[in-house]
Structure I
Amino acid sequence: MDTALLARLQFAFTLAFHYIFPPMSIGLALILVIMEATYLKTKNRMYEEVTQFWVKIFSLTFAMGVATGIVMEFEFGTNWATYSRYVGDVFGSALASEGIFAFFLESGFLAILVFGWDRVSPKVHFFSTLMVSLGSMMSAVWIIVANSWQQTPAGFHIVGHGLTARAEITDFWQMVFNPSTLQRLSHTLSGAWQAGAFLVISVSAYYLLKNKFVEFARFSLKVGLGLALFASLFQLFTGHQSAAQVSSTQPAKLAAFEAHFDSLAPANMHLFGWVDEKDQKVKYGIQIPGLLSYLVHGDASKPVTGLKAFKKADLPPVNFVFQTYHLMVAIGMALIFISLFSVYLFWKKKLDVKKWWLKILVASVLLPHAANQLGWFSAEVGRQPWVVYGLLRTSEGLSKAVSAGQILFSLILFTFIYALLFILFIYLLDRKIKHGPEHPGEMKSEYDRQQEIFT
């Protein structure tokens, strides 16, 4: 088998599995801040119990994220040695910053968050929750900085030639704030907030369906829906900003997103379709004439750079990028609708009795993860054949000493280990959800208490 393909598959698999957990951690950490702030303001014991329950879920996702993320750092050295040498100065700075300013901050206050409820004052505990949330988002900042530099390199020069060539930072802040960092960071964070929010929504809807921990579920659902609605609408805005940035810095990727081949014509936007790369057209699709041109230029009659403007060797696999991008957009629009309709039902106090909709909310936890994965596939595959855009091809970044057989063996081994980890995660998550909060008897509304006394 092809060594480059296997190395790419291995990294894609390990990163895709890892990327299940950090978005949930980032989203849950923000929700913990909201919930604990509500407890501090109201002094309502129920809100403290709710926060304590979600801290347990957060701890599980955080641990899984750490365990699954370590492997990728070793892959840089084993499978991608040439690439690691080329970007080592850039990645080393970004990952060191992530460790110092983000991971240490997050993990340092995590112990207080988990074990400090009766050991520190409520305000100190809330400060710890705030720092964990900030640390989780700061971690995303530096990872996005490193990845964005690969998409839009800036603030560097090349030292050496051939196999010894490497990128050396000349301006640290120009490297950090490269042309795509801010747009990609806001888009990634909004996706993470959705992942955390819809996990809370899913569990809360499950409790309402089972008529268990009802007050707990209503409060959790209120917080989750609020963040989900904000994040879903914000995701639409950041997605547009990110696509506009791609149009100027990575025009081949944008053209692949919409399978736009001809640069002499205004660019249409497809709702769906199937790309025939040989005939260079989209089949079985529906398109809105000129919409891509309007979104990029503010004028539906202006042309957008098409795929024919580039060498064939410099183009990504168009149909794959087209499909993943459009599936991501479709899921994003579905999440907006689910959030809006759920907030409407909750506001009208009809959500509890809409059993069919509660079942949809239970399953909705999968949608943000699917959108996050598809968005990553679109961004990374759309950058091909470059591992550092315009500078280093993916085929040139491979280690010279690793064989296809070695990569295949490690891929099979990782698949087995990650399958066990995922089964363990689902088992522990299921146990925590079925167990529910520690003191459910204390989580009844005053109305429920009066009803019990009366009966």
Structure II
Amino acid sequence: MPTATAAASSATDALDAADRRFGWHPFTQMREYQDNPRLHLARGEGNWLIDGEGKRYLDGNASVWTNVHGHNDPDLNRALREQLDQVAHVTLLGLNHPVATELAADLAGLTDCALPRCFYTDNGSNAIEVALKLSFQYWQLVGQDAKRGVISMEGAYHGDTFGTMAVGERSEFHRRFTPWLFAAQTFPAPVHSECAGQVTRSDAAASLAALQAILERDAATTACLILEPVVQGAAGMVQQPTGFVQAVAALCRQYGVHLILDEVFTGFGRLGALTAAEREGVTPDFLCLAKGLAAGYLPLAATLTSEQIYAAFLGKFSEGKTFFHGHTFSGNPLACAVARASLRKLKPMLASGQVAERAALLGREMAAAFAGHPHVRTFRQLGLTGSVEFKPANAERWPTDTRAGFQVALAARRHGLIIRPLGDSILFVPPISIQADEVKHLVRAVRLAMDDVLPSLKAD
């Protein structure tokens, strides 16, 4: 009779075979994936994920930046089950359900009702698409058809749908689709880098001057400016100095251009406040939320906007003012119920200082682990975000296919950590609920993985 270990191994082999035959994973070179061991995650407990063989891994990228309170949280589970006993899904196309309205009211409170109108979608890209389309249509409805342009910041990443690709960096992710994308202007990102509260460089003057020059020339034909506030996540946790977002907002107001804040990543505690807009004291025209909104449980996104913009869309049906946009699972009741429960837990957590303490500890641990390391080009940290970029000890860089960041991420699994690379760097994005000992484990595991693999990689 087969042992439990043999049965588990057989089941894993069957999963490997099925994954190899049928799977196609996002942001993954499948040839590379097929050549490396697969990791099948079966369950989660707190900030840890557990594979089919029972091995535990700290979730160092918060399940692609979504997880707020950990996995299998009893309060969120309870909210989900209670809603499941009522109704699993109701369309919002001309209908309503209570929890969508209740969550919309909660979200309006994020801006003290300065942005009281909530349009639901189901992921961050779609939240951005809605903001762009609302801005474009608004200017048409108020008789300023010429305002069609978009300004974004260099290094931006706003999603992978066509509108969001158009307003993002034309990087290797999106460059091949350039012939199908509409034009957008860009201005340079500010220079800023800090870790553990220590600023090593900071200069926003050139960035703001370039933006003002664009607005002086083209405000009459520009609908909106879109910005990832404070930290550009997919650019490698590229930071902005305090006051930069306020300065951008002031320029947008001065020149009559809508400001869209893409808080898909920065919202819900990542930077120590419910939103970066709150942290920076800014009210945009559109606030886009996703990822942490439903705490990593279910797909949910929202675009918040003002009563003024909402009012421009009101009229007789024959006037053609209707916003013809929607998604099948917009405002899904299960996701909304979890989001409300998450907000109830998150607000006191932030007020207690716990998140700020963990963020400060992350910075100190990163500084201790990476300062002066021969394979570290640079590192930075702000809130519960961080990045460490690698380099050869005696050369400028490795060949692209060396995949230094990827090799470190694979090695980190041996030290009980799941984390995502970006080129030759590793991004630190833990759950908001991470504990002090887990912060230390996170940084220690990356350092151990670095020391396991980087010395043996051959440079150019």
Structure III
Amino acid sequence: MGTVDLLITGGNIFWKNRFVEASIAIDKGKIVAIGKEPNLPKAEKTLNFKDKIILPGLIDVHVHLRDQNLSYKETFESGTMAAAAGGLTTILDMPNNDPLTISPESFNMRVNSARGRIYVNVGFYSLLPGDPTDFKRLVEMGVTAFKLYLNKPYGNLDISNDEDLASSLLLCKKFSMPIAVHAEDYAIISKFEEQFKSLNLSNFNYFLHAHSKEAEIKALLRLLKILKNLNYKVHISHLSTAEAAKIIAENRDYFTCEVTPHHLFLDSTVINRLKGFAIMAPPLRSKSDITYLWRSLRHRIIDIIASDHAPHSLAEKISENVWKVKPGIPGLETMLPLMLDSVNKGLLSLNRLVELMAENPARIFRLPFKGFIDIGFDADLTIVDLHRKWLINPSKFMSKAKYSPFNGFEVAGYPFATIVKGRLVFFNGEIFERAGEIVFSKRFSS
């Protein structure tokens, strides 16, 4: 082998389910050799990460990048810089945009808008289109996955109609497409929201009442009934309750699932203090729910940790009237630090973190050559300083959304560097270059 583009040395790498002292040779964006440095080819450039830990490039399957008509909240540039600063090399963009990503035309428009502007790799979801022909075209165009919102109607799909849902899910099965589901019942939420608004009941606790645990449980049980008839599996986004975790644990043939850091670290009692900065859907739950979610995480009921990065302008988060607050918080730059801090506190192992944030996302969403450090895989790497202590400070976020319910949290564990396709994108607090590529699915069917 001749000279390669890059040699990564000095760190402990996560290779074949264990940490080893080794170096990585990278050429043309791929890992071409792993071993002791003297046994590897010479390189044009060498990066030494002495005393650091080198993980497979981490993946976030739940990100709202906004842009287009929502650029005032976030852009492809700011959002993917935030991802790089958070140690993420690949993110999947949600479709509830303006315009909605729901047709071949809107998908093509969104992809073209992102080209040349992304710092990390980005794959794109689509909403479920009403037209089966559009569904097939979206698959052929390379959409990564589909998203079903049971909490709010989008497009022409009647989410109250089980037959319509079954027809759309059957298409996902036919084309072997992953589908992620926001499992909250729209009928319950809308009924209580309308009732509370009509009575001018607008403090933050009424949001919790509208987005009750029952809304999550009802949506999940309804979905389960349909899935059993179809014999198909879906992915549940942002799991938030103990009861829902139990349903998933008993029905693993039909569900994979994710949890967010905010549902692991914050309970509903913080809402009266943090107000709009702690409003998201599904909402924060009880301390007992948090305890059960951590237990489910350790027992491998939960498959993925995802951020649900959902940035808004500051004005959209500050109001004493909860119905004027846009649900959602930025999470790309806090997710990995919070989870590394949990590793340091013994709440989960570093091996398990890799499984939750790299291996399982790549496997469940079928992202080829990602999620692992191995020869032939993409040279996407996340380098962390496991022991650096620092304070989360939203004013320094790369994201346009410079607020966080984790403001002032002291954490041990820092995303030190992010390498995408063999190129150094982020290093010790600074963005270096734009290296992201569009991630297209390769699943075609007739």
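Values in this text are rule-based calculations from the coordinates and carry no lab data. Since this is a predicted model, take the numbers as computed values, not measurements. Cβ atoms are built from the backbone, for glycine too; each structure is taken alone.
Computed values, structure above
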| item | result |
| --- | --- |
| Source structure (of I, II, III) for distance in nm of label points 7 Å out along Cα→Cβ at positions 120 and 288, computed value 3.6 | III |
| Origin of the derived value 35, 25, 21 (semi-axes √(5λ) of the Cα gyration tensor in Å; candidates I, II, III) | III |
| Which entry (I, II, III) yields the derived value 12.6, 39 for Rg and Dmax of the Cα atoms in Å, for residues 56-135 alone | III |
| Origin of the derived value -11500 (helix-only ellipticity at 222 nm (-39500 (n - 2.57) for each DSSP H run of 4 or more, over all residues; to 500); candidates I, II, III) | II |
